[in-house]
Structure P
Amino acid sequence: MADIATTIQSSFATLSARERRLVMAAGFAVSVFIVFMVTFSFSNKATAIRNRTTQKIEKLSKVQDLAASYNQSRAQREMAERQLAASNIRLSSYLEDIAKQKGVDLPTINPKADVQLEGTKIVESSVEVNLSDVKLNRLLEFLAAVEGGQGVVKVKYMRLEPRVSSESITAWLQIATYHLKN
């Protein structure tokens, strides 16, 4: 190494003043280029690291959102399963009791066969109910009490036909309750 340095110094000493300035300018340019390349390289690496970090933070945020929505969905499913497990309603007597409370006459209740919902352990029990000449406010109170009462009871189908002359409604309803298969 020392040999090379002395050779370079002796060669530099033999140059004219103008050649020395050109060599120094070239050396300075090469030094600036090397510093630029090193700085540019570090800058690119830092930018790449920042980008990867940002992407990973975004992915972690998505994972946290999905985990939260999964936990919420699981809690809702478990609550629904508890309701279904506790639901053991005899639909005909349940509807008759509510009809008496709300002053609605149930002339016909036709039970349907129990049906297991496809791909689940949930069983649907339903009845068809025909209400003739019932006032709208009494029908609304009856339906609110049916769906708002105990267990899981829903009105699946409703067809209404107004009776203008008597200011009443004739209603055909299909009401269902759900429970877990034993």
Structure Q
Amino acid sequence: MGSVTEQHKKSSEGPLTFVLITISTSRFDGYGHVSDPDDAMDTSGRVMIDLVEGDGHLVRMYMLVDDDESHIRDAVMSGITAGADIIVTSGGTGLAPADVTIESLRPMFDKELTGFGELFRSISVDHIGSAVILTRAVAGIIGDHVVFCLPGSPGAVKTALTDIIIPEAGHIVKHVK
């Protein structure tokens, strides 16, 4: 039957549906709208797809958008309309003036999952040391959809998906649905 923790974390049957969004003006300026990260030499996008699909989940859609508040919000809303259980954004979470992912999406959250950013930074200390203070990774709930906002580096994407998002995805979705 399993432990109480295992029972609590059990999710619904079947794979979850993900929408993956890379946010990068320089990449968007070079490649425009693409539906495959390989078409934009987007290593982080490829890592996201490989990890999500490698765990048996479905990638409904991949998008590349620029660092524009309305484009970021529109991309997330497209993911919601497409029926994503989980939307993962990569990029635009830094400190540069053009990094507006958090400012674009946080107002849309019905609830924020503050523990995600805290845990991500805690785990990341082992990889990048004190530079972890530069990350503004966040997660939140919009309706019954979960949105994770990750830094754009392949290492950050791998850490977040492997150590936090994929192991907890079913548990989180079970609670928000």
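Taken together, the values in this text are just the output of simple stated rules run on the coordinates, not laboratory data. Treat the numbers as computed from the prediction; the structure is a model and nothing was measured. Cβ atoms are built from the backbone, for glycine too; each structure is taken alone.
Determine which structure produced the value 1.00 for FRET efficiency 1/(1 + (r/R0)^6) of positions 93 and 165 (r between Cβ atoms, R0 = 41 Å, to 0.05), calculated from the coordinates; the candidates are P, Q. Intermediate values should be presented prior to the final figure.
On the way: P: 0.75; Q: 1.00.
Traced to structure Q.
If helix-only ellipticity at 222 nm (-39500 (n - 2.57) for each DSSP H run of 4 or more, over all residues; to 500) comes out at -21000 when worked out from the coordinates, which of P, Q was used? Write down the numbers at each step before the final one.
Values: P: -21000; Q: -12500.
Source structure for this number: P.
Can you tell which of P, Q yields 114 when volume of the Cα convex hull per residue in Å³ is derived from it? Numbers along the way, then the final one.
Numbers: P: 257; Q: 114.
Label of the source structure: Q.
From P, Q, which structure was relative contact order in percent (Cα under 8 Å, 6 or more apart) = 26 calculated on? Numbers along the way, then the final one.
Details: P: 19; Q: 26.
It traces back to Q.
Taking volume of the Cα convex hull per residue in Å³, for residues 21-116 alone as the criterion, which structure among P, Q has the greatest value?
Values: P: 196; Q: 109.
Largest value of volume of the Cα convex hull per residue in Å³, for residues 21-116 alone: P.
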